[in-house]
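The data blocks that follow each hold one structure.
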Structure 1
């Protein structure tokens with residue numbers, strides 16, 4: 001991963017077809033690995049070779065995407081792992097899952113632009129319960145990420161307003177100033193991260209529903225989807241949006 005990021009041409013010029021196959025088998029045959037973080041690391045490799053992330057690995061990315069395993073199994077396996085990382089057994093699983101899902105979201109977005117991969121995703125949406133689980137996780141993530149982002153923005157605004165009131169701020173004890181400044185920095189970092197993840201999640205809903213409609217109208221999804229959309233629209237545009 002580090003070599004990909006800082007010396008991409010070294011990897012792009014030396015990767016053999018057998019290694020491409022191994023990477024894809026690692027993602028699409030997770031029973032070979034007991035540790036889900038090993039699979040997550042392989043997915044991160046697929047993420048960093050994405051031309052949108054590293055333009056100099058475009059040829060390697062094309063080779064990976066043209067592999068038969070990629071064209072037939074990768075979309076389904078990525079969606080399954082998206083749901084599987086909800087629980088990894090690690091103490092940091094809550095935060096890890098969002099990073100892993102961000103990587104998967106960007107990979108799937110790139111695959112959606114390819115007709116072969118797009119059809120594989122459409123086929124997966126028709127095949128059974130896996131797609132329903134995937135969409136349920138997308139809905140959960142969308143609500144959580146937008147809600148946390150708005151709460152962070154609210155706290156950021158409160159501290160910025162306090163700091164803008166010079167008289168009140170100068171009278172605030174030094175230790176309280178430092179606590180609020182640290183909290184402001186943490187909230188800004190968290191908000192930026194959550195908004196980035198939320199954007200990709202909402203974007204995925206947008207492009208999936210262009211070609212895939214029937215699964216979203218299934219009884220097990222349609223009510224939850226409508227409730228999720230209503231809740232988030234009310235958060236963004238309702239009477240409390242200025243609170």
Structure 2
């Protein structure tokens with residue numbers, strides 16, 4: 001069943017799709033997600049295993065006047081390289097969605113992922129049953145069917161030890177966008193709370209103070225406190 005157009009529009013709104021994006025739709029069907037993204041100025045690629053649907057999608061894109069911004073490829077989604085996308089969309093069976101989860105988690109931090117109906121939390125038989133919770137979920141009502149939209153933002157990887165410029169050590173563990181750990185100074189350590197990643201932005205609390213940092217592979221650049229009472233800090237990843 002194709003994704004209802006109302007949900008397509010909602011999903012693209014949730015991801016903030018613009019002309020700066022490259023959207024890749026996994027299991028493109030009749031091409032409606034790709035075509036709708038192109039109407040917003042985005043470049044868009046549809047990946048579909050059924051050659052007949054690929055031809056239908058190309059015809060639909062031509063009728064919509066967006067052929068120049070769209071491409072449809074006959075391919076297996078598990079063999080296609082979609083690492084260049086800034087937005088991934090999908091409406092796949094639950095087991096396929098979960099099978100893709102490790103690959104999606106390794107995409108470039110900040111990549112947005114959209115799914116119709118099925119999320120990536122997993123099940124009790126999943127070895128990672130506490131899976132990747134959506135950052136936002138919207139259920140449309142009324143809607144003709146399959147009306148739940150999920151969005152995730154791929155988080156950067158922060159697990160490990162970081163040395164702040166004042167000598168303190170920040171030890172972090174990570175489960176998808178959830179972060180835990182402790183801030184160590186001398187012989188004492190304080191547990192952090194509320195640790196969370198939104199793409200490359202890390203937020204957490206420690207010692208009753210809010211911390212926010214932009215993270216790349218080897219460094220953090222952050223602030224502590226809120227409003228006018230803030231201090232800057234930096235940290236380097238400890239090899």
Structure 3
């Protein structure tokens with residue numbers, strides 16, 4: 001796995017898609033709540049990484065900010081969006097990656113995000129919609145499609161299904177969880193299984209990355225702070 005690829009895995013959402021084709025109604029979806037979450041990411045063959053994810057409110061907009069550090073590499077992604085009755089409307093996205101001081105920065109504005117969301121806004125929207133039972137429920141269910149734009153503004157498609165609703169344990173505590181499995185139809189041997197919080201949209205309770213039937217990385221929630229918006 002290349003160093004830049006590791007950074008993309010560190011920022012988890014680099015393999016995640018966006019606005020779902022689920023038929024879940026907007027009514028009953030959980031409202032946004034500010035939070036700051038701290039994680040440890042274990043990647044096979046690499047030192048453990050630190051990840052921080054913050055959701056904050058700025059007027060009528062929300063901002064999702066994810067930052068990661070692993071050895072001599074760092075990465076960050078940030079998205080601003082509005083939460084409407086029919087979903088999420090992103091207005092700006094930025095990201096940056098650095099390895100030994102060499103890397104790149106990317107930005108997307110409202111024009112590039114007019115038809116599909118960036119992946120940070122998509123992460124929030126998918127977790128929010130998954131909280132409400134609907135299509136794509138169960139291991140044998142027909143998967144739904146997810147569409148988004150990557151950090152360069154290029155269109156991507158993934159598939160997903162809701163595996164189960166239960167509880168997960170972590171160093172931060174025991175939480176109700178919704179487990180969602182995602183994959184690229186062109187590389188079905190690579191799976192990301194997300195544990196979302198049903199009442200805190202955007203929060204990752206844990207993530208497992210599998211390739212060829214073997215778990216290659218795990219994201220674990222170590223600490224969580226929440227506040228009333």
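What follows draws every value from the coordinates through simple rules; no lab data is involved. Worth saying up front: this structure is predicted, and the values here are computed from it rather than measured. Cβ atoms are built from the backbone, for glycine too; each structure is taken alone.
Just a few scattered comments:
- Answer label among 1, 2, 3 for the case where helix-only ellipticity at 222 nm (-39500 (n - 2.57) for each DSSP H run of 4 or more, over all residues; to 500), calculated from the coordinates, equals -5500: 2
- Structures 1, 2, 3 were shown, and relative contact order in percent (Cα under 8 Å, 6 or more apart) at 17 was computed from 1.
- Value 23, 21, 19, calculated as semi-axes √(5λ) of the Cα gyration tensor in Å, assigned to which of 1, 2, 3: 3
- Read-out distance in nm of label points 7 Å out along Cα→Cβ at positions 77 and 101, computed value 1.5, structure in 1, 2, 3: 2
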